[in-house]
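In the part that follows, the structures are each spelled out as structure tokens.
Where a number appears in this text, it was derived from the coordinates with a stated rule and is not lab data. Just so it is clear, the structure is predicted and the values come from calculations on it, not from any experiment.
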Structure P
Amino acid sequence: MHDYLTAREVADLLRIKERKLYDLVAAGRLPVTRVTGKLLFPRAALIAWLEGHTSLGSELTGPVAAPAVVAGSHDPLLEWSLREAGTGLATFFNGSGDGLKRLAQGKAMAAGLHVAGEAGASGNEAAVAAALPLQAVVLIEWARRSQGLIVAAGNPGRILRLADLAGRTVIGRQPGAGSQGLLDRLIASVAGLKGAVAFTPKPALNETDVAQAVAAGTADAGLAIEASARQYRLDFVPLASERFDLALGRRDYFEPAMQKLWAFAGTARFREHALELGGYDVTASGDVRYNAP
């Protein structure tokens, strides 16, 4: 990546028009250098500026703290922990892709994500690097989760593998959701299955919606985590193990609310509840998986 950015690149990054960018330069608000009359913006200095400023608001004046919201993908253990740790953080769970978008726009303090990579590996690092190329962001492991098919109690349809979804009604997830990305990859790995699955008209917006649809009989199966199947006393067919991470700014990691969350994640009570929910491995919870350069 170049050490200097053009005016157009910076305008795209801040989501403003170039005319507004020139106004900010004239007011001395942005780090800039001039070479033969052309404006160039030092990448390192701009990153430092971004850590204390945001494109929210019409004037881009002064540092603005990230809102006390955790966005991204839904996770029952995370939702419970945010409440039990007394973080005071609100939640807006609408999928991994939406969480990264909100984080990039300064509309969330953190985003939960689980993006499927190649050959079963985690794609979280690549997703963060692509969505937040110039922001000082870190990726912290929250938990490893067992993903699979939630089916009716007793599994009367005898759904034991992916191929058994042929001719069945499956509830999908919203576009941009990590679970939908994984489901698409899994279905594509079975020859002839892609066109043989009937999806419900309305997708599920979180793990709970998947379990409720199967419990109500509106879907024969859906991809979700083991904990959601257990909560509704449904059967579960494991298919993959995934890493669920939290992406957040380096500065926000040290905010009191986030420090409360990570301190709580180190307690016996947290580990016991993860065991009760089922399908979680929290051995590496808190480990740094990506630290933006």
Structure Q
Amino acid sequence: MKNILITGGAGFIGSTLADKLIDLNDCYVVIVDDLSTGFYNNLPLKHPTNKWKFIKCDINKYKDIAEIMLSFKFDYVFHYAAVVGVQRTQEYPVKVLKDLHGIENLLNLSKNTTVKRIFYASSSEVYGEPVELPQHELTTPLNSRLPYAIVKNAGEAFLKSYHKEFGLEYTVFRFFNTYGPRQTEDFVISKFIRNALSNKDIKIYGDGSQTRTFCYIMDNINATINSINDDKSINSTINIGSDNEITIKYLAEIIIELTKSKSEINYINPLPEGDMTRRQPEISKMRDLLDSELIDIKTGLKMTIDWFKQNEK
């Protein structure tokens, strides 16, 4: 039985990861979250309580997370807790920077306990404006100066440094846009779907020509879980996303089509910063972790739209 800690486990990706790990039957999962952006209803409430435990906790406070780390003999830590959302991270940059405390707390506690490896949720934001496409983990410069990206980049440096000095193993996941059930309105697809289902205008910053790739949640989860038993993933950085690049305008159009919405696209002033022109990861490492092709955007959107129809009436 593996004891696994998930920080930020009441959030979109963290809670979906918890569900899948519990389903594997060889994991006991401890979920910590301060519920600032996560939700209690995202917890695995349908699963037997002898397979998981939730503890409300702010990991940026050493005493709180230390008590948890020292009470359980964790084998693996998935560190997903963070201030997220473009608008939130730009409005509260100091709060974003405080996430460095949580990273350091976890590493200091992990190096002195039974933790075999830390899995860290970094972000495509570390790449900043693209200087090469596709964006490769080892060759693409990390050039964003936004606080959120700086914290993610610093988190990666923390992990590499603790491995070099203390031998603590790690895996860094650079998440590109992930979407699916449970995603909050802080992100583009969930926002577009909610507006489309309500026949409200879909607002796009700029002219909509900026491109992104979108990864369905279960492709993300399956790749990250498979990395636990993959030796090549140890002390490695892995792009987690899709390599199918589409414009934001096209994304809005297909959501309107799939929802049969009366919504219209409303183009508004571009964001002053943080809205990069293009995103496209090189994902050969991720593909090696999967045993099937990635879910295409229309199939993933249909499943996501169905979930929103059933759960947000």
Structure R
Amino acid sequence: MGLDVNGIKLLLYAKSLGVDFSSIITIGRQSLILNQYDLILQLRNFGYQITENEVFDVFHKSGGYAENFLQYLGARVVHSVDYSDYEGATHLHDMNSFISDNLKGKFSLVIDGGSLEHIFNFPIAIKNCMEMVRLGGHYLGITPANNFMGHGFYQFSPELYFSVFSMDNGYELEKMIIFEDKRSTRYYLVKNPMELNKRVTLTNSISTYINVIAKKVKECEIFEKVPQQSDYVQIWNTHLIVNNNSSKLVRSGRRDNIIYNMLVNSIPTALKLYIVEKVVWLKRFKTPFNKTIYEQIRLFENK
């Protein structure tokens, strides 16, 4: 668990949006996994006039962990929670089980820098995170999406976080950013599948992260209403209307499916494989981030 160049950029971006860094708890103790030059460069990109001696202190006074960096950004309190004491976390707790009341509503910012995918009982773990945020505070998560098989128990879809950080659970999801795990990456805002009326998908070949910035706007019982996938909710809500008015549409749809299947089945297998191979080859030269779903953004402006 640690903050690389992209993780640092996203924290600085959240700070620039007005996220309160005064009281922080991290899920797992976060280390700094970048060099001093990269850290000073990113801070200066965001307008911080930091000296080399100050950056040296940020790295070494907390033994390579992120506490001093977070304090530089304004944190008066920096705690961490972990299953084991092997990295010196301030709170020992198995996030598979519910947190104690003394941690609820205590922090202006809860940071998951890549821990929740390793916790089997994800609904309990994310609820714990949400409950530790005080009213008006934020949850900030950097979590794996595509191409992380074997890294943890899970890879996450945007739909999950749009459903979790909803008004039903007392949260407003302010930003969801997706980016590929490379040094000179591009950042994209992700649109809500409920607003698009379609699934938010991505097919790419590079390890990809989702960054979530969500604000706690009211106190309520989290997951009192269990999240459901948005496109199924729409289908269920319109089911009776469709049943009452669409017998003709259903019949025509069946004819369309039959004709489509006949056309596809008439194509020789060798030709199908050739077409697929060419499509895959051509896609290498196109971004997988469809503009109807993803909007490219800059995290900072050049000074």
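Table for the structure above
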{"quantity": "Structure responsible for 44, 36, 32, with Cα extents along the principal axes in Å, for residues 19-186 alone calculated and labels P, Q, R on offer", "calculated": "R"}
{"quantity": "For 1.17 (Cα Rg over 2.2 N^0.38 Å, calculated) the corresponding structure among P, Q, R", "calculated": "R"}
